[in-house]
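There are structures below to look over.
Readers should treat all values here as calculations from the given coordinates under stated rules, not as data from a laboratory. Given the structure is predicted, the values throughout are model-derived calculations rather than measurements. Cβ atoms are built from the backbone, for glycine too; each structure is taken alone.
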Structure P
Amino acid sequence: MNDTDPHSFGAATASPFHEGEQLVQAKLGERDIETWASRVIRPFMPDQHRQFFGALPFLIVSARDASGRPWASVLEGREGFASSPDPESLTITARPVPGDALEGAFTEGADIGLLGIELATRRRNRVNGTVTESSEGGIRFAVGQSFGNCPQYIRERAFWWSPEAPEGTATRGTVLTVGQKDWIASADTFFLATGYRGDGHDPAFGMDASHRGGARGFVEVLSGTKIRFPDYAGNRYYNTLGNILLDARTGLLFLDYATGSLLQLTGRATIDWDSADMARFPGARQLVTLDIDEIVELSSVLRLRWQADADAVRSLRLVDKIRESSDVTSFVFEARDGGALPPFEAGQHLPIELALPDGAGRIQRSYSLSGAPDDARYRISVKRDPLGLGSRLLHDTHAVGATIDSRMPAGDFVLPGTSGQLVLVSAGIGVTPMLSMLHALAREDGQRPVWFVHGARDGDHHPFRDEVAKLIAGKPNFRRHTLYSRPLASDIQGRDFDAAGHITGGFLAALTGTPDARYLLCGPAAFLAKVASELVAEGVPESRIRYETF
């Protein structure tokens, strides 16, 4: 989820992607991304990102050593060790620990990439730029690009501070030890450092820090100098792959959450787009192999400690499966042990794990909860994507009685605590968190003005039409408006929608006739970028727009 910012949705300028990223996007069919990405990849940090980084106890950082090799590491500190004095800069009062591969890398003018990640909630944001000031106490960082990330493949982990001061050691090598092989083979998370800098000045150049996750064992140790991992669909930007395509030098970081130890690798990566080995990794778009040049192991160097075991916290049984439209089905779950389920707030999502057929492993997915927060059951509603592994598993293989594992509902895309008019806006399957919010609002006294605006392709692709109508019925302050982009002849005859076309910011701003309305948006990233920019152009304050992408 992201808030808007005063700079957020200006007119698109130069591409936020360099040549390598554009080549990967074209190869993987992401041809529309240039039309909207420059509105969500920004040359500054939105206020929400600034606040998020300021509350973190650690950051993942990527940079290059004196030889130009990329490495990833961790910077840690108490709340506030990272702060943003203005949207274009970040101050960090921490440096890599002695012996770290990046110990002397943060010189003025150096490219660095930062990943802010909250393992307890799975939120994350990325920012890259250059060091403008460097001292023994830390650095000042000028923002080049800032953007949010989806929470897929991140396992939640609570953290605490060790009471003992770290007294770690650093060792270097060129071949993985037996212990290091076991460490990598049992990991469910690691971090990547990649980068590319071409000729001239381009905000798309620089370093990038990113995350990869999966079931334990998803990283293969092929030899003492070679490892491989599957790469799955993510934010569609392909920053990491685009960097590797033009500069194969790559760094990997593995964290031992229980001991505060780091395992840093640097080497050269290659991308396997379509070999027969891909069949062993269901859902992977490509495989990435790292040929290792050097290894740094830092034992117990962090004060931070995290929950070592991040396995599922609850087993759920599927008790109902309801077809909502031609491609959306709802899945209703109860606790397998018959106990009460943890509560959730309207708008939050449910992280689940699904077992692959034939014992091929497990995958993690997150789906918005679409039911009422006070229901005794969890309901998720999933659009079947012909290319989506998780959605196909649920639709095609999970019958009533099946069990899945889940973790606590999470996410901060929830109803604002303030009063005043609300406009809930969704496109496609983005309707799911909005429906849960409508349930919650309907259980209030009904005095709050609410607009429920939804865009669908046609009546066959419009889930929850009757459910929304029942929630709104009898509540004079609740109104709805439905748009079909390509209505069928039967839709036109039955007039089950209000207008043909697409949702626009101008239309939404005209609905309320008041400056105090708040807009919550959910749908595809291109839809969000377009509608939010149009709302701003209509004079809606940026602080009154919140959105979540699917």
Structure Q
Amino acid sequence: MNKNQLIRRIDVAAGRSPADLVIKNGQILDVFNGEIISGDIAIADGYIVGIGEYIGETMIDAKGCFIAPAFIDGHVHIESSMVLPNEFAKVLLLHGVTTAITDPHEIANVLGAKGIQFMLDTAKNLPVDLYTMLPSCVPATTFEHSGATLSIDDLKPFYQHPMVLGLAEVMNFPAVLHCENSMIEKIVETKKAGKKIDGHAAGLSSHDLNIYMAAGIRTDHESVTAKEAKERLKKGMYLMIREGTVAKDLRQLLPTVNERNSRRCLFVTDDKHLDDLINEGSIDHNVRLAITEGLDPITAYQMASLNTAECFGLTEKGAIAPGYKADLLILSNFETVAISKVVKSGKLVMENGRLVDVPVNVTSFISEQLTNTVHFRDLSQEDFYIYFKNPKANIIEIIPNSLLTRHIVEEVAIDTNHLFQPSIEKDQLKLAVIERHHMTKHIGLGIVKGLGLKSGAIATTVAHDSHNLILAGTNDADLLFAAEEIRKIKGGLMVVQNGKILASLPLPIAGLLSDQPYKKVYSSLASIHQALNKIGASHDFNPFLTLSFLALPVIPELKLTDMGLFQVSRFKHIPIEY
């Protein structure tokens, strides 16, 4: 802000000059006192400069409507939407989200610092503020092969970027516990830079949380029970209440929130597929669901705006008050979160479900280095064989709508050659993770229960966190066919049956992102869902997003990496045979 801008804002606030925009006749949410107030909202140079009686060059009549601060997503991976930041921003605006704290952890695991820079470049000059927390754990663990390794020397230059807020979810708790040098360096440099540090406390005990807090880690989005949520609040952490596509924790955590601790609670989506973002919503869905579950509406809006802004030190966001950015929502119904208009930096950007004067950002140059990321040797069906001496197996059991899995032991069918035979009746399917970054020839094999496929196979290069190729299927022939076809399209999602592609979604950028408009990606996802129905996939959860997390070896209990079956509680690989 220069001298002339400051003088103009003061003049408008004092009533000596007309505002750029005045919003009149609305009922305004005061998130500081938790009250509904009335008055004109005067906006100049993209900022709110006063609430009272004002005149302006442009006027919005909000009669019969409520006005609330625009929503902020406290933690989200854009890559889970499978569209580029400029397309992601358009979808967020339709749901009242004008700010998001993003973590480019996924693309960083494939492309390292080049991936982070690509996401920052593509997020410039958008009608949504996409802040970045730098990936802290690339690779997430040493028990898988990632596409890149990020040291503190790789991260330090990014701390000078105005949209970088700090260090993203520290998921390698053992590295913190044992003071591993690379992790300690990242934490120290982040604190030196005056930045924030996000946590990832999946399954951590009360004692473990002491270690996180002592290290300066202040948030967690991995609570799955009210008891865990309360323990994090007790330790002084900000509680991030997540409602995404797979992890749906809001109903379980909401009983923890009360009038005494709510200011330490905020909403996040973490990972949400594009079709769910469009159909269900983003943070607006979290607010709507929380109100339905009995949370006071004012508290819900506060958690979706001011709380998140304060958590991340965004001192000009999260409230309708003088000196704050004019990011706000005009709602026809407060409790159902019916958003009729969205104002971003003092400009109308969404009205009645349509984007208004939203600039089309020219995507950064997409080099071959960004699109040539799927590499593995030629395969045969034998690469998918699982041999057994004793027909008892350690099996990954899916918990619907959860990132957690169960470790179960069951008898499996084997043929005369002692090879595992998938069983549709027992819902025991073959699972494979193929390293796709460095041609290491690593292939991890396992058995999964709960996907419900009746035929064919599904495959994706979206496999948290190292994003190798993960496949699940009812037979080796379709698994092999799916792997070969995924390589041809340079990564993506695919459903196959009897040696034919039923549906696919190419994701050529790092095997994670489409280069197409969000509406086209949405159409492809609809075809994917139709194909999933055809092969009998479960309707209780999103099969592809669930599949993508079966390779994540930092969330309990049993997962599969390219190096084999992994037991999280023991932090070691175990055999498939029990």
If distance in nm of label points 7 Å out along Cα→Cβ at positions 227 and 275 comes out at 1.8 when worked out from the coordinates, which of P, Q was used? P
Candidates P, Q; helix-only ellipticity at 222 nm (-39500 (n - 2.57) for each DSSP H run of 4 or more, over all residues; to 500) computed = -7000; producing structure is Q
Match the computed value 25.9 of mean count of other Cβ atoms within 10 Å over residues 99-106 to one of the structures P, Q, and report its label. Q
Ranking P, Q by distance in nm of label points 7 Å out along Cα→Cβ at positions 147 and 171, the structure that comes out highest: P
Taking distance in nm of label points 7 Å out along Cα→Cβ at positions 195 and 467 for each of P, Q, which is largest? P
Working back from 0.35 (FRET efficiency 1/(1 + (r/R0)^6) of positions 259 and 331 (r between Cβ atoms, R0 = 35 Å, to 0.05), computed), options P, Q, answer is structure P
